[in-house]
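In what follows, structures are represented as structure tokens.
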Structure 1
Amino acid sequence: MDAKCIIVAIADSASTNRVLATLKFYFSDIPVYVLATDNAISPVYIASGALNVVPKLEEGCLELVSKILRINGIRETEISEMVFNLRSNNYCLSSSKE
């Protein structure tokens, strides 16, 4: 097979897990990317063989907030930094107290 990667975008998590198991068995050398409904299921998909999971709910929220911030004059560098930090922090805001 000449595929460079495989993308799985199925709304049902049980079906996604079955597909991941099949892909892991037959195509273990091809990286698999999954579109998930939200980030809560990401660890399950990673354990089932996905290289990367994109959580639809969280990414949609980031896109919406980014657009609102742009409309309100926030600099693109600040928005990009915020998005990077949220993704790096598993979509959680830091609540550190200084």
Structure 2
Amino acid sequence: MKSAEEQLSTYKSVHLNPKNISTHFVGVPLIIWSIFLLLHLIPVNFFAWDDPAISINVASAFAIGVLIYYFKLHARLAIGLSLFIVPVLYTSHLVAEV
């Protein structure tokens, strides 16, 4: 597995165009949010206890998998991603419940 530094340097080498940077700044979070929204719409709960706040759905399982990958890759990067994924997961859940 490539290190986080190797992956980010490869990414940076092809994404230095200012227009590309600005479209990614808006587009990538929207794409990630929409993926979580679609995953919330899949009617599967893995651990459906009596308390629905504890159940783990497809979106939550996917987020846990992504965070495990990032913690193996780079712990500080994973903490930053967690600060992004938690609100995305919560807001996509709210929209999916409407």
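Thinking of 1, 2, which structure, once helix-only ellipticity at 222 nm (-39500 (n - 2.57) for each DSSP H run of 4 or more, over all residues; to 500) is computed, gives back -15500?
It must be structure 1, since only it matches.
Suppose relative contact order in percent (Cα under 8 Å, 6 or more apart) works out to 21; of 1, 2, which structure was it derived from?
Traced to structure 1.
The numbers here are math on the coordinates, done by the rules we state, and not lab data. Worth saying up front: this structure is predicted, and the values here are computed from it rather than measured.
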